[in-house]
Structure 1
Amino acid sequence: MVTRIFETGEIPKRWSTSIVVPVPKKGDLTDPNNYRGISLIPTMVKLVAKIVATRLNKEDNRVKLDC
């Protein structure tokens, strides 16, 4: 799956959505302003993002060395 993403540049449609859940901050939990939203994304999306970041970092370092 990951190889296909790199070959085609396309990600599965279901990976392009996330679920936002409220997380309470300190203070009055009945006050909506005391919550912040966090996005829950599929684990595979996190894995692919980490792989892409690692590859880009290696490429960036290689380009800097060539300059």
Structure 2
Amino acid sequence: MNKYSALICEKYAQISNNELGYIDDALGVVLQILDEVVRNEQIPQEIKNKAAYAAANLLISDYEVK
């Protein structure tokens, strides 16, 4: 967990402690968020390119879109 931001570690702890709910289709949510990043006109193109690349790799992987 050391390679992730403090906010991610905080959310992880909250889910582990049942303070936040577990998302059954977490990869689907990740794809939705990456798509939001790509569509957001206020986000720099370099970040959009990284988000699009990550999303495309998820779609090509074994992940089944629901």
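Laboratory data are not the source of any read-out in this text; all were calculated from the coordinates shown. The model shown is predicted, which means the values in this text are computed figures rather than measured ones.
Structural remarks
- log10 I(q)/I(0) by the Debye sum over Cα atoms at q = 0.19, 0.25, 0.26 Å⁻¹ from the coordinates reads -0.83, -1.05, -1.09; which among 1, 2: 1
- Computed -15000 for helix-only ellipticity at 222 nm (-39500 (n - 2.57) for each DSSP H run of 4 or more, over all residues; to 500) - originating structure among 1, 2: 1
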